[in-house]
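Throughout, read-outs are computed from the coordinates displayed, never taken from laboratory work. Quick caveat: nothing in here was measured; it's all calculated off a predicted structure. Cβ atoms are built from the backbone, for glycine too; each structure is taken alone.
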Structure P
Amino acid sequence: MSLTDFRTLGRSGLVVSPLALGTMTFGPGAWGADKPTSRAIFDSYRNAGGNFVDTADIYSGGESERLVGQFIRDAGARDDIVLATKFGFNGSASPLTATQAGGGNPNAGGAGAKNIHRAVDASLRRLGTDYVDLYWLHIWDGVTPVEEIVQTLDDLIRAGKIRYYAFSDMPA
């Protein structure tokens, strides 16, 4: 298999490499890769023809998004890259237990509209772009009605901040 054996993502028209570059280890932290190592990984993936880069607001405290954004800008590759990022965490999976888990503001996590808007704007700033191609709900919060989540994500598509959305780590 080659990274240029492109395919559509699910039942969408979004064309991606068969393997995404996951960047959870970009930046400081227990599993972190420093900037030069992260750059080398990114460049190797791109040189092999990969176009699908995945990060999250929680990875290395946001540093992964900053590095990925910088690498994409430096490569002049924003139009070539399918950029994915995720939202949802605040020290706890559920906003109802966020303060007990040390997360502070219960509206700074979870899948409520207030947090989704806060999270996407913060991710766009860190990434240095005006949109992401794929925006993932990182983890189901067990609290927010699915109708609120879908409506909010649809609103972000209409606003031009995201192109597609997806769900991760949630019950069927």
Structure Q
Amino acid sequence: MSAVAVETPASSHNPLDVVEEIVTANEWPFERATDDELVVEIGGRWCDYRLYFVWQPDVSALQFSCQFDMKVQAPRRSAVAELLAEVNGRMWLGHFDVCAEENTPMFRQTMLLRGARGAAVEQLEDLVEIALSECERFYPAFQFVIWGGKTAQEAVSAAILDTMGEA
């Protein structure tokens, strides 16, 4: 069976224009080096996060990543790979990865927008909110593995331990 492709013009609605409006409204520092790339700095509970948005108009896809302010040293890479498998098995949207160039953990997700008239503000807000929530949720697990020498299972168990009340 063969697939039939229909040529349609790529959407001219760049979702980074909407992202820039959201970022500006939240007064987050950002840089937009090109029409198709935007970088945002956001402070979190555990660290500062760097958000990367890359629009690929030829496939109508928005690539997004939220990078931790943390490095994975060579001796801990295999332990972090085990942690990635453990954590990603608990994810419903997006996934965690390690940036090959910088050896930093990051959350990644891609939005396909072919046929849409652009991304809705709510979609982009959800994208950022989910990423930050998952990064905050699993940051301690990465810390436990990278700096604490814990196994992936120990780190995830300790990181997602639900506490009752506040101290």
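Assign the value -0.36, -0.61, -1.26, calculated as log10 I(q)/I(0) by the Debye sum over Cα atoms at q = 0.09, 0.12, 0.20 Å⁻¹, to the correct structure from P, Q.
Numbers: P: -0.30, -0.54, -1.37; Q: -0.36, -0.61, -1.26.
Structure of origin is Q.
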Relative contact order in percent (Cα under 8 Å, 6 or more apart) - highest-scoring structure of P, Q
Q
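Among the shown structures P, Q, from which was the value 19.2 of mean count of other Cβ atoms within 10 Å over residues 80-87 calculated? Present the calculation step by step, with values, prior to reporting the outcome.
On the way: P: 22.2; Q: 19.2.
Checking each candidate, the match is Q.
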